[in-house]
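Presented below are the structures under discussion, each in the form of structure tokens.
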Structure P
Amino acid sequence: MPSPRLLVIEGNSPETLAEHTAVGGTPAHQGYSNLLRELLPGAIVDTAYPGDPAATLPEGESLAGYDGIAITGSSLHIYDGGAVVTRQIDLVRAALATGTPMFGSCWGLQVITAAAGGVVRKNPNGREIGFGRGIRLTEAGRKHPMYVGKFDVFNAPTVHLDEVETLPDGATVLATNAVSSVQSVEFRTNGSVAWAVQYHPEYPLREVTAIVRRIGDRLIEEGFFKDTADIKIFSDDLDTLDRDPDCKRLSWRHGISKNVLDKKLRTSEVANWIEFQVLPTRGKRGRG
């Protein structure tokens with residue numbers, strides 16, 4: 001029996017990836033790939049780089065050969081347009097035409113929305129950074145397999161400036177909060193099913209701190225931090241909590257709950273996607 005094959009679509013440009021690793025972060029595709037291999041041992045995980053204009057991208061039958069496709073976050077904005085954005089939308093639209101299960105985090109939700117005919121905008125409520133607070137499942141979300149084992153109300157690692165303004169046909173909102181009314185969606189389009197979230201279940205705390213360090217100047221301008229010293233305190237606290245999730249002092253100080261600190265709970269949306277979408281579709285295709 002062939003090994004499961006998964007594809008991770010890296011949403012960032014090479015420049016952003018270099019900036020992120022320079023502040024101690026892990027490239028988004030690498031972190032996602034590591035999680036997928038952990039959740040599905042033996043899986044072969046490839047990466048596509050549509051944010052790199054020089055990269056060759058998979059097409060048609062190649063995309064259909066995967067058992068699942070995951071899309072990372074990105075520093076890009078759908079409404080900025082340009083070739084680097086259009087390449088990603090076109091790739092995701094082609095993937096949706098194959099019937100291969102898809103999962104998107106943050107930018108992944110936004111690019112699936114655009115590929116399926118919806119609209120993404122800059123969030124009028126401003127940036128959501130660090131943790132999405134009070135994310136609440138809708139009635140549809142409480143019944144949805146993506147949220148098996150999840151609390152009805154939870155927090156999650158997040159960083160985004162944009163949000164879904166208009167959903168395409170065939171989309172169902174599964175979770176919402178006070179900052180963004182669309183926190184997760186199931187898309188049914190062109191014979192495909194995609195699950196996507198506005199937050200980052202794949203992020204450990206150290207990735208949140210890397211992003212805060214990378215875009216720190218913007219966060220100071222937006223009023224999230226007083227100065228670089230303030231950023232350092234926050235980042236050091238979260239790095240410590242990443243190494244020691246049982247540190248009550250820091251989890252209490254920052255209001256970080258078990259939803260985030262327990263890796264199994266934090267990543268359950270991705271695990272459920274594998275269990276309820278990837279493996280059943282793989283079986284129907286006669287691959288396992």
Structure Q
Amino acid sequence: MKRLKEFNSGIKYMLFASFLFAIMGAFAKLASAYMSSLEVVFFRNIFGVFIIGYAIYKKPMTKKGSKPFLLFFRGLMGFLALLAYFYNVAHIPLGDAMTFSKTAPIFTAIFAWLFLNEKLSVNAWFGVFVGFAGILLITQPSNIGFTKYDLLGIFSGVGAALAYTSIRELKEYYDTRAIVLSFTLVGTVGPIILMILSKYFYITSLDFMLGEFVMPIGIIWIYIIGLGVLGTLSQYYMTKAYSETKAGIIGAISYTGIIFSIIVGVLLGDIFPDIITICGIVLIVLAGIVVAKEK
């Protein structure tokens with residue numbers, strides 16, 4: 001009975017997190033018209049540092065933890081994945097950017113098998129390969145191979161998967177708030193360092209991870225506040241979901257974020273996905289269902 005309750009709670013947390021993440025993506029897209037993706041990541045995370053920090057102040061953590069390097073790794077992977085995601089949000093349709101990031105559950109299943117000894121059946125492996133077929137349909141590589149957005153999109157999925165998989169191990173040692181704080185803290189300090197370096201070593205080909213600070217004005221602050229608050233809440237509920245239910249199951253549920261993002265993106269003026277991209281999305285969703293069923 002307890003396991004069933006945790007199972008249901010995990011699904012509810014992930015559905016809510018996916019909806020919040022889609023709305024956050026809308027705010028990120030709007031803000032990206034005025035500042036670099038790096039600065040968007042900075043504002044996305046600095047709110048989280050204060051919100052989670054205050055929550056810890058009001059109710060101190062009881063778990064002391066003993067995996068500092070893994071905790072930092074979780075924060076670093078989350079930061080890099082988010083940086084790649086926001087760069088794509090600024091340059092391609094929101095639904096496409098979300099679809100790329102939601103390849104994470106496919107990679108999560110693989111990493112959980114590699115690092116956490118979670119078994120994958122023949123059917124689960126079939127689901128993984130179906131997912132990769134979906135990725136190919138979405139990227140539609142030409143004779144020159146994958147585009148910059150394709151590569152960053154795939155990396156946003158891989159990086160997020162590594163971060164999510166680490167949560168499965170970290171939850172035994174750290175409070176959920178500590179795990180989220182590791183992400184927001186690295187995601188705040190990292191952009192500061194990169195923005196400082198950008199003043200002296202800006203390289204156009206690395207624009208996805210470089211950019212100078214531009215002080216927001218007017219309505220941009222509304223975008224930033226929405227981005228920061230919703231981003232922190234989505235991260236918190238996503239972490240709760242992965243902490244309570246197996247990674248493969250929660251990964252499959254997170255695909256609902258694609259639907260939310262397509263709808264929000266179209267409302268913002270994005271072009272509706274073409275038939276090939278839709279087929280790719282369908283394959284990725286089916287892959288998630290297969291993996292979830294087997295796990």
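If FRET efficiency 1/(1 + (r/R0)^6) of positions 80 and 152 (r between Cβ atoms, R0 = 35 Å, to 0.05) comes out at 1.00 when worked out from the coordinates, which of P, Q was used?
Numbers: P: 0.50; Q: 1.00.
Label of the source structure: Q.
Can you say which of P, Q returns -10500 when helix-only ellipticity at 222 nm (-39500 (n - 2.57) for each DSSP H run of 4 or more, over all residues; to 500) is computed? For helix-only ellipticity at 222 nm (-39500 (n - 2.57) for each DSSP H run of 4 or more, over all residues; to 500), the value -10500 is produced by structure P. Of the structures labelled P, Q, which one yields 0.75 when FRET efficiency 1/(1 + (r/R0)^6) of positions 112 and 256 (r between Cβ atoms, R0 = 25 Å, to 0.05) is computed from its coordinates? Only one of P, Q returns 0.75 for FRET efficiency 1/(1 + (r/R0)^6) of positions 112 and 256 (r between Cβ atoms, R0 = 25 Å, to 0.05), namely Q. Computing Rg and Dmax of the Cα atoms in Å, for residues 160-199 alone across structures P, Q gives 10.2, 32 for structure P.
For FRET efficiency 1/(1 + (r/R0)^6) of positions 184 and 272 (r between Cβ atoms, R0 = 41 Å, to 0.05), which of P, Q scores largest? Don't jump to the answer; show the numbers that get you there.
Values: P: 1.00; Q: 0.75.
Checked P, Q; max of FRET efficiency 1/(1 + (r/R0)^6) of positions 184 and 272 (r between Cβ atoms, R0 = 41 Å, to 0.05) sits with P.
Once mean count of other Cβ atoms within 10 Å over residues 8-15 is calculated for all of P, Q, which comes out largest?
P
Given a value of 42 for relative contact order in percent (Cα under 8 Å, 6 or more apart), calculated from one of P, Q, which structure does it belong to? That value comes from structure Q.
One of P, Q was used to calculate volume of the Cα convex hull per residue in Å³, giving 123; which?
Working: P: 123; Q: 133.
Only structure P yields this read-out.
Just so you know, all these numbers are worked out from the coordinates, no wet-lab data involved. Computed from a predicted model, the values in this text were never measured in an experiment. Cβ atoms are built from the backbone, for glycine too; each structure is taken alone.
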